1. A value of 18.4 was computed for mean count of other Cβ atoms within 10 Å over residues 47-54; which of P, Q is the source structure?
2. Comparing mean count of other Cβ atoms within 10 Å over residues 63-70 across structures P, Q, which is largest?
3. Using Cα Rg over 2.2 N^0.38 Å as the calculated read-out, with 1.31 as its value, let me know the right label among P, Q.
4. Thinking of P, Q, which structure, once helix-only ellipticity at 222 nm (-39500 (n - 2.57) for each DSSP H run of 4 or more, over all residues; to 500) is computed, gives back -28500?
5. For which of the structures P, Q does the calculation of FRET efficiency 1/(1 + (r/R0)^6) of positions 79 and 95 (r between Cβ atoms, R0 = 30 Å, to 0.05) return 0.85?
6. Output the label of whichever structure in P, Q has the greatest value of distance in nm of label points 7 Å out along Cα→Cβ at positions 31 and 127.
7. Rank structures P, Q by relative contact order in percent (Cα under 8 Å, 6 or more apart) and report only the one at the top, that is, the highest.
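FYI, it's all coordinate maths here, none of it is from the lab. Predicted model only: the values in this text are computed from it and were never measured. Cβ atoms are built from the backbone, for glycine too; each structure is taken alone.
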Structure P
Amino acid sequence: MTIQILVGFLMIVITTIIHAGGMMIGMRLFISTYGRRLGAGSMLSRALLMAVLILILVVATLIEAGVWAGAYSVIGAIPEFEPALYFSMVAYTTLGFGDIVLTDDWRLLSSIEAANGIIMFAWTTALIVVAIRQVSRTLQQFEMKDQK
């Protein structure tokens with residue numbers, strides 16, 4: 001059990017680093033693009049920028065699930081990568097189909113991965129809320145200028 005917890009904690013650290021990188025890339029792109037060109041841009045341009053931010057975070061999530069899948073393959077819990085990736089995505093998203101399960105020796109890892117996924121999805125949601133608030137504030141500022 002101790003090995004499972006240590007592996008799980010290591011995976012949480014790795015996925016946090018990946019997610020932070022995705023967040024920084026996404027926010028840098030958002031701030032630089034939004035600040036330079038899209039402050040007064042069209043609704044479509046704002047929506048596209050939000051879509052790009054979300055896609056960056058989804059890619060980070062896929063990489064994180066892939067890292068978990070790689071760990072499952074390395075430790076022999078799910079030797080082949082494709083089923084390991086499928087299992088990892090199901091665990092990371094807390095969907096939990098149960099058609100592929102870990103052996104008793106490693107099953108605690110799936111709950112650690114699910115907890116990790118919940119935290120990363122909450123972080124992603126918070127980041128999207130911040131971006132939406134920025135867009136909303138900018139729209140309010142432009143509406144106030146138009147009223148004057």
Structure Q
Amino acid sequence: MTRVEINELIGRLLEAYVRRDVDALAQLHAEDGVVESPLAGGLARGRDAIARVYQALFHSFPDVRLRNDESLVDGDRVVIISRLSGTDRGGFMGMAPTGRSFDIPCILLFDIENGFIARERRIYDFTGLALQVGAIKAKPV
């Protein structure tokens with residue numbers, strides 16, 4: 001794929017994310033694609049599993065926002081430097097909703113193959129997210 005085509009693919013991903021369109025998001029991934037994410041509990045393989053990861057995210061945080069600060073494209077690899085924010089309205093990882101908000105840095109790494117996202121790796125401050133929404137507690141230093 002060309003750089004323009006890859007940027008268009010990422011643009012479609014970000015637009016579907018804003019719409020919370022789980023089906024459109026899953027279809028951007030290869031049939032046997034992989035998403036690696038702490039929220040997914042590790043790896044999600046295949047479009048159905050990837051769709052469930054998006055559904056869980058949008059259920060837990062219905063107002064979740066992904067702010068793209070910078071995108072880098074190198075061949076068939078993409079890095080999105082962003083911030084992820086939202087409010088725990090649906091319950092986080094099976095816990096009762098707290099109504100608390102979070103805002104964390106997030107890095108998304110993509111490997112693109114044959115016009116689809118073959119692998120996505122999500123790197124973010126999972127502990128910071130859990131602390132901000134009240135899922136875990138920490139003593140002040």
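1. On the way: P: 15.4; Q: 18.4.
Traced to structure Q.
2. Values: P: 20.8; Q: 13.0.
Result for mean count of other Cβ atoms within 10 Å over residues 63-70 over P, Q: largest is P.
3. Values: P: 1.31; Q: 1.05.
Of the options listed, only P reproduces it.
4. Working: P: -28500; Q: -9500.
Only structure P yields this read-out.
5. Working: P: 0.85; Q: 0.45.
Checking each candidate, the match is P.
6. Values: P: 1.3; Q: 4.2.
With respect to distance in nm of label points 7 Å out along Cα→Cβ at positions 31 and 127, the highest-scoring structure among P, Q is Q.
7. P
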